[in-house]
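None of the figures in this text is laboratory data; all of them are computed from the coordinates on show. The structure displayed is predicted, hence computed values, not measured ones. Cβ atoms are built from the backbone, for glycine too; each structure is taken alone.
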Structure P
Amino acid sequence: MVADQRRLDWDKRHKAGDFEGDGPNPTLVAGVAAMKPGSALELAAGSGTNAVWLASQGWRTTAVDWSPVGLANGRAKADQAGVKVEWLERNLFDWFPPRQAFDLVVIVYLHLPPKERGPVYARAAAAVARGGRLLIVGHDRLNGAQGLDGPDPERLFTADEIGRELLAVQSDLVIERAEVVRRVAPPKLGPIDALLVVRRT
């Protein structure tokens, strides 16, 4: 019942308007800049801004979210951009992506309580193909004190924390990047992101 209510809450947010901004997440863009396009999976895709951008860059993109309203918004964006995205309505708390099936798996701003986060992120990592990558972007723990906006502080994390959690359960992963990304130079306030890129050997 709690999960059902959370899903309905997201439906209401998506019905109220597009809160994802005019373009893809800048930290995501920087993170994939040097990667060769292949198959991509975005989890918790929301209204599809990042998924549509990935498709526009040549990625064969699958976008997953539990909000049918968000996915409908994403389809409209893909149609407007003239790109093809596969849209799947799934609950990440009980859905398992196909194992080792994607060259790139993306999670952007999926801020869950720590006990819920671990299994979802582990299943995301398991979906990465040999030689592929998992890219995670979230508000860094610093964002609570030094940044702008963001979720409940208990849901913040560092890239190093997530990397250690993933390597503890999947030994064939290696960390390529674990960084703090400040999108606005101090002393101005702006989002402070954590960027993690892990690769399956």
Structure Q
Amino acid sequence: MALIGCLGDLHGSTTNIEATKEWMNRIQPSFVLQVGDFWAYEEEWPVPLFWCFGNHEHGPTIQKIIKGEFEFPPNNHWLMGGMENIQGVNVMVLPGLPQSRLEPGPAHYPPKVYELCMEQKYQPVDIFLSHGCPFEFWNFLYNGATRKSERINFEEPDITELVRQVKPKYSAVNGHNHRFSIDVHEGITCIRLGAKPSDMFYVLEI
């Protein structure tokens, strides 16, 4: 049995980072998958942490990362997207699309990575990792443009279709919505992770 840690939106928060390190040291997972909105590019972690882009990242830093000009510290691993075999676990990764907007809505995704995932859909997938949300999922989120809390459905239908095609063996894990929940759609377990220490951690036993 392996313990796989799942980690929600960090947003580079010192509180979140410290809580994550304490959780890693206590749980001792084989590795951790993080769903994006990372902002912890220079952190060294107690166990291997694998992360993808969210819709909110630091623009100058991600440009260096994409160009291969950023040196990561130990146990800090960027996932570009597509299929990854991590310690024998097949993970399909669909990152968010970094953008500057503040209003709530879709995380979007890089179109070329989506196409790559669709090309790889016939390979066995244990875990599907994305920033954006597959299947219907409602939550309230503050809209900075209107200065109001709005109830929105975070589902991105294209991601739903990809997850339907892939049918991950264990789960589809996503962030972005800032609320923890576990629900099952069409036989697929969806783990939605939050953005604060009370709701951003989950452990898969596989």
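With distance in nm of label points 7 Å out along Cα→Cβ at positions 29 and 45 derived from the coordinates and found to be 2.0, which of P, Q does the value describe? Before the final figure, lay out the partial values.
Values: P: 2.0; Q: 0.7.
Corresponding structure: P.
23 is what came out when relative contact order in percent (Cα under 8 Å, 6 or more apart) was calculated for one structure; which of P, Q is it?
Numbers: P: 17; Q: 23.
Answer for the origin of the read-out: Q.
Computing log10 I(q)/I(0) by the Debye sum over Cα atoms at q = 0.14, 0.16, 0.24 Å⁻¹, for residues 125-188 alone gives -0.42, -0.53, -1.01 for which of P, Q? Derived from Q, not from the others.
With FRET efficiency 1/(1 + (r/R0)^6) of positions 13 and 133 (r between Cβ atoms, R0 = 30 Å, to 0.05) derived from the coordinates and found to be 0.55, which of P, Q does the value describe?
Numbers: P: 0.55; Q: 0.90.
Computing FRET efficiency 1/(1 + (r/R0)^6) of positions 13 and 133 (r between Cβ atoms, R0 = 30 Å, to 0.05) on every structure in P, Q gives 0.55 only for P.
So helix-only ellipticity at 222 nm (-39500 (n - 2.57) for each DSSP H run of 4 or more, over all residues; to 500), computed for just one structure, reads -10500; which one of P, Q is that? This figure was derived from P.
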